[in-house]
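Take a look at the structures listed below.
Please treat every number below as a calculation from the coordinates, not as lab data. This is a predicted model, so every value here is computed, not measured. Cβ atoms are built from the backbone, for glycine too; each structure is taken alone.
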Structure 1
Amino acid sequence: MGKVTITFYGAIAKITGEKATNVEAINLKEAISALTAKYGDRFKDRIYAENGKLTRFVNIYINGKDMRFLNYLDTELRDEDGVSIIPAVGGG
């Protein structure tokens, strides 16, 4: 289990009311569960789609690496890892 720093960007930072927090978690799924418990339904609705899977409009990086190229939600977390949660930006 690692104590990791989660950094929020954009609209997600507005929902949480802070730019960063620390959580203890074994893997990314557990970290997101802890964040959902802390920040509530607005956070959860921004992270998860109606089907219960992560929305494609949020990018999550662990130590600068896209979690989709690691072990997705099962990516293990270690002390001092950095997790960035960045909402996708759209427009034209």
Structure 2
Amino acid sequence: MAVSFDDEGPRSITVVPKGYIAGDGNRDWEEAVKDSVRQVKSRHTISSPGSHAFRIWMIDPAVVVQKIVVDCCGVKSSYLGPPESLRR
């Protein structure tokens, strides 16, 4: 998948690296299976306050986006991220 803010070009995010070996002994794979989730991160710099457009681009149709967390330097670490925001 790829993500972008406002008019920047899409930034590709690798969900599962090429050559990834799944199986016993691979701690990353074991955690992903246990949690039924694979977490990926992307860092962006937004230079002005106000409303911004966030876009997600499909590259691989097998990737399902379940949750998006935007951290503006205040999200506390938790098991599977913070609860849904009531702000829309």
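General remarks:
- Mean count of other Cβ atoms within 10 Å over residues 18-25 from the coordinates reads 14.1; which among 1, 2: 1
- Parent structure of the calculated result -3000, given that helix-only ellipticity at 222 nm (-39500 (n - 2.57) for each DSSP H run of 4 or more, over all residues; to 500) is the read-out and 1, 2 the choices: 2
- Mean projected area of the Cα convex hull in nm² derived as 5.9 - corresponding label from 1, 2: 1
- Test item: FRET efficiency 1/(1 + (r/R0)^6) of positions 2 and 26 (r between Cβ atoms, R0 = 25 Å, to 0.05) calculated as 0.45, pick one of 1, 2: 2
- Origin of the derived value 36 (relative contact order in percent (Cα under 8 Å, 6 or more apart); candidates 1, 2): 2
- Once mean count of other Cβ atoms within 10 Å over residues 10-17 is evaluated on every structure in 1, 2, the highest one turns out to be 1.
- Highest-scoring entry among 1, 2, by distance in nm of label points 7 Å out along Cα→Cβ at positions 34 and 66, is 1.
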